[in-house]
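Peer 1: Pasting the structures in now, so scroll down.
All of the numbers you see were taken from the coordinates with simple rules; none came from a lab. Computed from a prediction, not measured in an experiment: that's the story for all the values here. Cβ atoms are built from the backbone, for glycine too; each structure is taken alone.
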Structure P
Amino acid sequence: MSDNTKIINRWLVVLGAVLIQLSLGSLYSWGVMTKQVSGGGFLTEPVEVTAYIFGISLAAFAITMIFAGKLQQKYGPRNISILGAIFIGAGTIASAFMQGNFWGLFISYGVLYGMGIGFAYVCPIATATAWFPDKKGLISGIAVAGFGAGSFIFNFLVDLFAAISIPVMYISLGIIYVIIIVVGALFMIRPPEGWVPDGFVPPKVTEISTGGMVEFTRKEMISTKQFWLLWISYILGCMPGLLVIATYKDFGETVGIDPLFSLSILLTLVGSIAALLNGLGRISWGKVADLATYKKALMLLFVVQAIVIFLLYTTSINFGYYLVIVCTIYFCFGGNLSLYPTATAELFGNKNLGQNYGIMFTAYGIAGFIQAVATQNIVLAIGYPPLYILVGIFTLGSLALVFLITTPKKKE
């Protein structure tokens, strides 16, 4: 039976989506992995140089998603998820043989691994939300929560396997990645054309949303001003979270006054707790979107995010205060990753979400690449206070752009 006609328990699709995203979330274990492989551990290059491997993986991720959205619509989300698993597994296992070869690791764990994530990422989001037109925000949040929580698990596995050897780490991780994604892919089955859950009443078109009921092709979406407002706001809105993910530990070690900042294990614990808040934020903000519309949810998120970013530098005086603010920033960052697919579906339709969000997600790729390759140099040039003020202003810019978004009109 084809994946277009088979009816299954729709919550199994959500389970499969979470499994796939859990494995893909290993992307954010690079912060732990880079310490193992840089500066003589596996490569001679320092962290500042190996950061380009992470940067190219983010770029490959975002670029591949442009094509993955259409591919999963044509060949099915199960097949494209498995294709992603093949790229991820091949790239990760090949990395075991790149000792002393920066460009080899750049291609294997940068390009190939990033492409694999790009192929697999959109499949669970588009498939799970198709089964839940009545809970798009919540389901988008649950689906991508696995991505946020994935680094929490893989941070420990990276250290565990690296203690044996770096080649063992890459081979073991590659096998684990493939198994988890393939198992999740078994549940990537689309609902039949026109299927809706019992009791579902299609939403009405309003001034701020089509309710997902008006379908835009990719070309039609790009021609609207609403796409560009949302896309630019995505770039600016992701910057604070990406920045804090990259610098929270260094900030604590170099600026923190409270004696607790000197305990590296506590700073690592902050990152682990914050990773869980990242995952929780994806679910929570998605639910807020279902209750109050994507636009109100995004605007509330940006208000909270701006406040905590402006406050971040003041946390150097107290470790507990620092923990709360960092976790709140992660919580808001997670919300970006669930609210933007929801907004894309609400504005431009449910049916073409896979290919349309592939384009929308390039905003995240741009923000991620800039963060990965430029953050340390910016910190050295201007320091933390001006940097946090700058990205706080970016957040206010996102707030203004989202405020301007209205329902797009489809050209006749």
Structure Q
Amino acid sequence: MKKVILAVISFCLIAALFVAFGNLGGLDKISAFGEKIIHKNVIYIGVYEPTTGDYAQGGKTETLGIRYANSITPTVNIDGVTYDIQLVEADNALDEVGTASAAETLMASKVSAVLGSYGSKATAVGLSEFEKSGIPLVGISCSSQAATEGARSYFRLCSSDAFQSGVMANLAYGMDLRKAAVLTQTGDEYSKKAGKIFAEAFQKLGGEVIEYSFQLGQQNFRSLAENIAAGDADFVYMLSGSSEGEYFINQSRDEGLLCPIMGPESWDSPLLLNDITSSSRDVYIASEFNSGSSADPDSVEFAGRYSKWLQKDTQRIEMNGGNDYTSTSAATAYDAYMLIVKAIKAADSKDPQAIRKALQTLTYDGLSGTISFNGNGEVNKKQVLIKTVNTSSKQFEVLQISTVGK
């Protein structure tokens, strides 16, 4: 009988210890024997990116940058309590209904902030949902101001279409190029608006513009290249993702279109480095990040660490487009995650609206530059790198740093 009583008392004491230690607000759960079981405090950050469909490569590159940042900084302290940061990923590469569903999935997961998205349409649809709950959305590569106009919860890290267009128009005009072939995507209002912004900037300088269109996911650009060559354009400015850009560059050279080809920040991609030949000459892109020989030590170190992280997993290499290149998207995605972590610390809260308020006033020294926002959520940094392809080293290299834009 005594043994039974002692067993009952021992059980009760152990249970009491579990309860006592389990309710220590900011601490890890601890067993009665002093063993750490699991961290009980979690804050969720949403990853709103396309990982399937036509925009998958851009979405995967940004997702990798976010995952890497999470591996470096997996926790954050709030009011003296350590929280695990868990990523909740939602693929938004569907129709408009499916895109909204991805946003709703993240909100149902009680995310405190969201990162993304690659693609202006998905950004616009998701943002309309996140705004309802005051959840901040930190944009990595969506450059369309039309997609985010009037939003209170959007914070753009990349340069806007207006700024990039001003930079590239000035680059072309400074190269004595006077006739532009501007390529935009059929049925995409944001691509069309970006093309219009560039055309207006170039025409204001005294240039001439001829407009052409292509389809999302198009892989055959030969007839289009022939038409552009017949129109005697001095250069091409193409508003597309990296996948279409890769096809267009290679095929246009085969068809005898030898003029300079320019593209937006989305072209700073591993895809464009996979098959570098003489066709890659005279290709110019806007960019936010430099990991080349002229880069600062912090950027070079980051690119080295990131490449090694990619190399540790063949799936990561595959997601990155087949190589270990550190793109602008990856570096900016890393910055976006670290920016959110800093905002959480500044807010000392996981409440989305407190984090949004913190984002409005903080400054963060990131890989892509010093980041702060104006009253409209636009990044204050006004600098773009112009990169070209070095066909000898098979890498991008910085041609110039430009602060000329709109």
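Peer 1: One of P, Q was used to compute helix-only ellipticity at 222 nm (-39500 (n - 2.57) for each DSSP H run of 4 or more, over all residues; to 500), and the result was -13000. Which label is that?
Peer 2: Q
Peer 1: Figure out for me which of the structures P, Q the number 26 belongs to, where relative contact order in percent (Cα under 8 Å, 6 or more apart) was derived from the coordinates.
Peer 2: For relative contact order in percent (Cα under 8 Å, 6 or more apart), the value 26 is produced by structure P.
Peer 1: Related question: Looking at structures P, Q, which one was distance in nm of label points 7 Å out along Cα→Cβ at positions 218 and 266 calculated from, given that it came out as 1.3?
Peer 2: Of the options listed, only Q reproduces it.
Peer 1: P, Q: which one has Kirkwood radius over Cα pairs in Å, as calculated, at 21.3?
Peer 2: Derived from the structure labelled P.
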